[in-house]
Structure P
C-alpha cells in the first residue's frame, strides 16, 4: 500500500487503508492512456467522410450522431483524466459550437507525443513549457494568415454554414439549410456602432418527424406547439393584432380560505351572474382595443373562451414564459400583467396567425412579422433520429455563423491551416536550444493529426497524402488541404471550404491547456468512501 511509509520507528499510515495511490510514471501513463482512448472514440467521426456512432442509453433510447460533443456527453466516462477530455468538448460546444471532435483528437495527439518525450526522459515541465510557447506561436501565425471579411457579407456566411454542415448527415441538403441558417442569423443580428452581436436565444427551434429534410423552413415569427382553445374560434386571422397577456382570464380565488353562505337560490344566481359579468368585462376590454388574437401565459376560463369566440378572437393559453419573451420581440407587442393597462399601442402585429396541422398535432403559426427580432426554424426529417441530428447540425452551423459575425475572420478548412502552421512551427523550433525544441517539434507534429485524420477517414493513404500536402504547401500554396469528398488534395479556398478563426483559436487553447494539465499530474490519490467501490467516491483508475 503506497499510503504506508516505512521508517526506523515502524510503519506510518498517512492515508486511509482503502486509498489507492499511483505515483510518477505509472500515474502519467495511466492518465495519458485514458485520454488517448477518449480521442480514439471520436477520431473516426472527423471530416466529411467521418462515420457516425450509435449510442444506446440505459433506457434503450438511441442517438445516431457524429458530433463529438454529443458522443462524449452521452457516454458515461468514469476515469478522471478521460472526464477532462469530455470537458474540452463541452467547453468548445458552449463557446463556439463547432470543432469539438478536432479539439479532442488534437489533445489526444499532444498527449501521445508527450508520452514519447517522457519515455526519452524529457521532464514534464519542459514539455509543458514547450507546448505553451508553441501554442502562443500557433495563435500568432493563425492571426497572420486569417482573412478578414465583412460581417454582413451573406456570400461568405453561406460558405461558412455550408462547410460546417459538410461533415454532417445533412450535407446533401447543405445548400438549402445554409440559406435558412444565414437568413435566421441576419434577422436577429443587432449592430451597435461597428460591433455586431447575435443572441441565439432569439431563435426558437421546433422539431417534427415526418416529411423530408428539404421541408425544413424559416418562419419570420414564432411557432407555438399549442392549439386554439375553443372550436368556435377562427383558425386563421390575417392582419393580426396580438395581445400578449400574462394574467389569467379566470375569476381569482381568494388568498385565504373563505366560504360564501348562500341561503336563497336567487343569491346563487346573482353570484354566478356576477362571475360571468367580471369575465365578460375582461374579454370586452381585450376586444375594445382592437385585439383579434390573444396569447395568454396563464389559464383561460370556459366562460371567457365562450365570450372570446363570440367576438371572433383567436386565443391560445398556457404559453411558456420563454416563448412569450420571443413573441414580444417578434411581434413588437408588450406583455401586459394587468388588463386595465392594455391599450392599442401594446398590441403586436403579424401578417397572419393560423393553426396548421403538422403530422398529428395542431400548432399555431404567427407569421409575417414586420421586423422580427425573434424567429423560428421548423425542422423536418424522415424519422425522429434524423430530426434530432438535423437539429444538432443546425445548432453547430448557427453557432459558427454567429462566431464569424462577432469576429469576422476566416481561414480555409480541410486541415490546410494546421498543416501550414505545423511547417512554420518546425522551422521556428530551430531557434531554441535544449529539450524545449523537441517539445515544440512534437507540438507541430500533433497539429498535423487533423489533416491526417481527415485523409484516413476518407480512405486515402495517410503517408502519401501528407507528403504531397507538405510539398504543395512548401511551394507557397498555403490553402492546400484535403478534399475528402473527391479524395484528392486541392486548394480549399477555391472550393469554398472556409472556417471561422474563432473556432480554430478555441480548439488550440482548449486542447493545449487540457494536455498540459494532464502531463503535469504525477500522483493520483483516490480515496474510496465507506460504501466501497466507485460509488463510494473514488473513481476507478484503470
Structure Q
C-alpha cells in the first residue's frame, strides 16, 4: 500500500487524541538504501518509482549505492542524463540523495581504473631456465591423494582424514562420474548427515608463502541450498585462507569450481570440499586437485615489488635486461568492473637476448597477488598515494553530479590489509593504517565540499564487530581504527549482533548515529529490536531501510514505524 499524507501525519502523532499536539517523528532521518546502476535507463526508472513510494511512506532520503559512481576516468553521457533525472525528481519530492563513495573494502571502482592498486599478499615460486623461458617448477610438487576418488572401500575414500557419514551423507557413486569410475555423491544431507554437513577433508603439506589453486568438478540436481557448497583451505591452527562464495545452480551438469589461496606461514593446510548445512537434493564431486601457481594476477606497483634472484638469493636479475617485463595481461581485464579472474593461465617469463640466466639454472621470483573474498571482493591498498588521488577525483565527480549535503563513505568489510610493501614499510598496525585512511578520506571530502556531512558504516571501526585482532586476511589487529574518525562523522550502525554495546561505544565517542536495519528479515522484528536498543542512547538521528535483495515490500510498514515509534528522540 501507499500511505497518504494524512495517514503519515496521523502516525506521526501516534494516533493522538483530537486536540493533542503531534510530536516530532522518532527518527528525523529516515532513509532507504538502494543499490542501482544509473547507466541503465530501466534502473533509473525503477529508482524514480521507488523514490515516490518512499516519499509517500514518510522517508526523507535515499542512500544511493551505485558502483558506477566509482568509475573514475569518465562518466558516460547516459549516466549523466539519468543522474540528472533522478536528482530533479528528488528535488521535486523533497528527498535527499546521499551518494556512497570510497569503496575501500570492495574496490571495484578504484581497481577498474588500475587493478594494480589491489592489496597484495607476498608469494614466491621457483623456476627453471629452459630455452628462452623460465618454467615454473612447484617446490615440491603438490601431493593431493586420491583426487580422482578411485580408491574407495565401503564408501570410504582413501587419503581423506575425515568424511561425513560414509555410506549415508557421502557415498561412492559408480554411475554418475566426471572422470574415471567413481565420484562422491552427497544426497539429502539434511537427513543423511548426523552433523548436517557433507564434506571430504584432507590434510596436505604446503610450502609457506606460496600461491595455490584448489579445484574440483561438481554436478547438482535439485539442490535446495546450493549456497552451502564450499571449497575451503584452513590452517591446522584454524585460520581460514579461503572465503569461497560461489554457490552453483540448483541443477547443473558437471562444471569446474576453484579457489586460490596463499599459504602464508603454514606448512600444512586442511582442504575441505562439500556442503555445510543440511540440504535436500544431490551434489556430486569428482576430480579434486591442488596445484601451486606462480605469477597469477601478479601486481605491479611500487608497493608490490617483484624480484628475480638465484634460488639462494646470492645473485639478482633485472627485468628488461635479463628477462622481459613480467606482466599478467589478464589482470583485471573486464572494462570498468575491477573484476579479477583466477582461472586463466599465468603469464610466461621470457629471457632476453644476452641474459645472464644460464640454461638449467634455478631461479626464485618473489611477487604479490590479490586475494578474492566471497567470489569477487578485492580490497585496495591503504597506503599507495595513487589511491588517494583517485578518491579525490571521485569525490569531485560525485559532487558535480548530485551536489549532495552528505556523503556516505563505504568503508565496510575490509578483509585483506597490511601485506604489501607500501603498508608494511610504515610499521603500523592495520588499525592504525585504517585510522589514517579514514582521517584522510574525511579530509578529502571536506576539501572537495566544505561543510558537507560525512557518514560511514560502523563495522570496521567497532570493537564489538570487525575492528578486532583477527579478522579475515588482515595482517595484524584492527583495534584502534576508530581513532581516525572525527566525532563529527555520523556512524551508520549495522551491528545487529551487539546492538546496545555498539551504539553506546560510538555515542560515548561523541558520534551521532543512523541505524541500518531491516536486512531482508521479512517483518518488523529487526526494527523493534533496534528501537529498543536505541532508547536512552543520545544522538540516534535516524534509521535506514537496508536491503541487499532489493526487497521493498516492507517499505510502508517501516516508514510508519519510523515516524510513530516511541523510541528515544535525539
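Laboratory data are not the source of any read-out in this text; all were calculated from the coordinates shown. Source: prediction; values computed, not measured. Cβ atoms are built from the backbone, for glycine too; each structure is taken alone.
Can you say which of P, Q returns -6500 when helix-only ellipticity at 222 nm (-39500 (n - 2.57) for each DSSP H run of 4 or more, over all residues; to 500) is computed?
Comparing all candidates, it corresponds to Q.
Just checking, which of P, Q has the largest value of distance in nm of label points 7 Å out along Cα→Cβ at positions 391 and 423?
Max of distance in nm of label points 7 Å out along Cα→Cβ at positions 391 and 423: P.
Relative contact order in percent (Cα under 8 Å, 6 or more apart) computed as 18: which structure among P, Q?
Traced to structure Q.
Can you say which of P, Q returns 92, 58, 44 when Cα extents along the principal axes in Å is computed?
Going through each structure in turn, the value belongs to Q.
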